[in-house]
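Structures incoming, each one as structure tokens.
Nothing in this text is a laboratory measurement; each read-out follows from the coordinates by a stated rule. These numbers come from a predicted model, not from an experiment. Cβ atoms are built from the backbone, for glycine too; each structure is taken alone.
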Structure 1
Amino acid sequence: MTTPAQSSADLIPMLDLQAQFANIGAEIRAAVEGVLTSQQFVLGPQGDALEQEIAQASGTRYAIGVASGTEALELGLHACGVRPGDEVIVPAFTFIATGSAVSALGARPVFADIEPGTFNLDPEQIAALITPRTRAIVAVHLFGLAADMNPILEIAAKHGIPVIEDNAQSIGAGYHGRKTGSMGSLGCLSFYPSKNLGAYGDAGMIVTSDEKLAARLRSLRNHGQTGRYLSTERGWNSRLDELQAAVLRVKLRHLADWTAARQAHARLYDSVLHDLPGIVLPHAPAGCEHVYYLYTLRIPGQAAGRGAGSSQSGEPRSDIVQKRLAERGVASTVYYPVPLHLQPLYASLGGKPGDLRVSERASREALSIPIYPEMTQAQVERVAGALRESLRD
């Protein structure tokens, strides 16, 4: 809710795509007009050019445009040999698509816990989960920060298991001189509109440096065709259309500047909030470059609210802070309130509270506050001030 002195125009959202469009609208309209004039809408020159540009930006040899980030995961897992009855290790603290892509192939997701400092897959959890049925490991680069890939890749290589990078949230992030998406067998990108590089609808891409894998993925996304009307296996109808490719090519030209702006906002948050007791700020380990898809705090503990009956006993303190921020005209979001092993979808797998304690704690404590390139310094400072007020008991 808003206070009487506030209007909807005063609200600070999690993301402001209208402000982004105000800056690049002329470029977008010209790009879309070009596609309309060409009347080529699927598997055309815009898609080809975007694939080359994304591959270069990702530090890979190839990129294959697909219909969504979720289908990038499905096709990528299938191309790496995942079949019904197989097992795939995935972190429990992530968006449901990471697990449901495994399920869509008839395989079983095996949930691993995360590192408390990064929200990413804990490499120390992996070895104990590997069985003869394990066919892949999915490493998610969450919130704009790379997972600790070196030990993950080392464990995977020891067992001959491919690593799929779920890079839906972290395009451009760095890990010891390499880009996320370039280190495993393949990386999967989402261009959902809210992402750092977002389309005007659903879109995704797979990046890899494996020539044979790239060729197979190009076939899989187009009904398994290896020639005109000649299919060698069952594939998908998962093609990135030309309109989305044209929009993404415009946005890609701005991505470096947008990333720098996000990082500058994060530094300002860090400087203003570092002395706040009772919260943990996001940070990038040495050798990692954070691109801040989200600026996600940890707010430990429970809260009883500010007055009698204002909250239920045992309510996470992060929920209380979120409500107080809303009262002050600041949006915030809880990602992800139910970890994958406790999702109703996976009840049959027998996951119980207490199984993956770090993921469960993150689900109670994580709270993301606004960060987007078009924010002003005054807006960042206002969010920080509202957070300070909201943390008062």
Structure 2
Amino acid sequence: MNHGKTIFSQIMDFLPLHEFRKCVKRYRGHYNVKKFSCFDQFLCMAFAQLTYRESLRDIETCLRSMNKKTYHMGFRGKVSRTTLAEANEKRDWRIYADFAHILIQSTRKLYANDSFGIDLDQAIYALDSTTIDLCLSLFPWAQFRKRKSAVKIHTLLDLQSSIPCFIRVTSAAIHDVNILDYIVPEPGSLYIMDRAYVDFHRLYLLKEQASFFLVRTKNKVICRRIYSRSVDKSTGLLCDQTVILTGPLSKQKYPEQLRCIKYRDLEKRTLFVFLTNNFTLPALTLTELYRSRWQIELFFKWIKQHLRIKAFYGTSINAIKIQIWIAITVYVLVARIKKLLNLDYSMYVILQILSITIFEKVPILQALKNINYTSKLGQSSNQLCLFDL
């Protein structure tokens, strides 16, 4: 690393900037733009995420106070809250979405050999959404109740790497199950979902595309037992059956056999009923896989706590999507830095160190490793730890 670069500039060196230029060109991001480029916009928003800035004025004040360093941080245009606000309103959000996907693909490869506790040859994904409440008077386009507005972030998380590979931002009025229409299934992959995604027509389409699903369903499934497998009830398993749906509509939407697994959590005393089209994996392994779905809940909680996605710098859907996609890019970027520099610290610790050394001119590895930090401080029960080794 160049010792004369700021930490912020060294962080940006981990990005494939030639791919960013391709994304800008694809959507004509610089059409009628004279001074404040799309990359300047990205740098401002990434700086806001890394340092948790609260407003556009906050971003402008912080960067202007370090005006002598901003050129060496990569900024070429003058940072102004009005210019940044206009860019967030008008620049195509797909520029930053496409760039995030490129970074996600390359970063997932770095975690390809990692394990989340269950070793399988196939890719495992968890699908879920999180809701972010908004002010109705400022975001009337996102109204979903009489006096409430909100957006949903629908996410498909790769459980092996804890990196999202699909994100779609919608109004909260859009039901979760509709997102299955936008996902392109990978043959041989397993998709883990909760009860909100029980739609037998869409599940059958997953099966037809050579993908597997594991979905929690209601306790009383209208079906007929075809065959029962023996289970060890001391593990919490109650039954493992091959069934066929008998409901008047469900049997038309899914006419083939399914596997029904009933499991009682001995600690929480909760009954789980799962449906899947995977007949090869052991029943107990499938229940453990569903337990791993909790990783996506940790992901949602982590980004809400440590990135700026609960409050927005603009009020349009375009501005919100830009902010969310750049937040995801920063998340993946920190995960990339953690892996490439072989750091033992949690994502939280790395993000906090970067946030307070952003203007320093020291090698990034020195800033991240030369600290008096004990791992015990990162094991608080109130602190989420993703990517721990």
Structure 3
Amino acid sequence: MIIDYHPIFLSLLLLCFLSLLAQIAFYLLAFSRLALFKKAKGTEPLTQRPVSVIICAKDEADNLEAFLPVVCEQEYPFYEVIVVDDASIDETAEVLQHFQKQYPQLRSISTAGMHRDLQGKKFALTKGIDAARNDQILLTDADCRPKSAHWIRDMIEPLKNPKTIVLGYGAYQRQKGLLNKLIRYETLMTATQYFSYALHGKAYMGVGRNLAYRRQVFEKAKGFENHGHISSGDDDLFIASVTNSENTAICISKESHTVSQVKDTWKDWFRQKRRHISTAASYKSDTQIILSIFSGTHIMGLLCFFLLLVLGQMHQSVLILMLLRWLCMLAVLFPITGKLEERDLLILLPVLDILFMLYLLFMSPFLITQRDKGW
């Protein structure tokens, strides 16, 4: 019986029990809405909604050569593609010149020699939005490709009053190996959170590789003025500053996804993630609290569970609760991974769950110490 346990073991049991209960609550109460989400049917004629697709590129000649044609060959009645060459020193300019002869809807802008009043990608993105001819703005990255020829159609369809922001899914390329599965699992879990909170009217971020909004949103916020001193944050900090409970929609149809090049070494991935989390300290306090509770209970629940297991002090109720947590995760993530085309990850769910906990534990110190490094 628990009353015969040493106080230290009792504390571990209680902490583990409460953490696992909190995790189950997150999946059943917060994330289940995404699992049950169904796309609403659109009615507004597409021909009345011209779109400006904006891509910022810095030394991206190879990626543009590989992926830009997919963007320029979308089945959509009227759109332009603006590529902002952010002072590249490779053959980016030559690649753009070549494609402009092939695709009349493609335009390019160079920031070389311009006075920069914003940090990182934000300067290039602002120039692209300033040059856009249309009210509907759709963003992606140079190392991304839309999954289908209907990417623009699906991402723009929800962009109608009162919705002025659409959050899309940016997947990573599927490859062999455990690192690839962990990268994709981390992306899945991040998307599960920001999509779910958006459905609850509490959007806090989007991803710049698949994001749409109306020009008026950008202009009303005076661009990136509130966080222009930070190099990153053109997606998460910007969305957090302009979203409300009524104006943000999500788009997770399979034809709306983009796919990005994936890091193939642990070192490169950790460097990328350190850059991504550099904006976390600038999130709103309520967002930081809810994200910290989810990550903290994930770490504490699994750490205490395995510590009790190693010490031979496991209690039957905690073991049952851990199994119940994994069953809840499977029940909620099964429909979500179907929508996001990541279902192969569920085969290794317990393994990836543990690795994700170790990743969170490893990255936690950088949330405090990491400084923004640019793009």
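Some observations on this one:
- In this comparison of 1, 2, 3, the computed figure 15.5 for Kirkwood radius over Cα pairs in Å, for residues 92-147 alone is attributed to 2.
- Looking across 1, 2, 3, the calculation of FRET efficiency 1/(1 + (r/R0)^6) of positions 132 and 316 (r between Cβ atoms, R0 = 41 Å, to 0.05) that yields 0.55 traces back to 1.
- Here mean count of other Cβ atoms within 10 Å over residues 164-171 was derived from just one of the structures 1, 2, 3, and that gives 18.9; the source is 2.
- Each of 1, 2, 3 could give distance in nm of label points 7 Å out along Cα→Cβ at positions 60 and 276, but the derived value 5.5 comes from 2.
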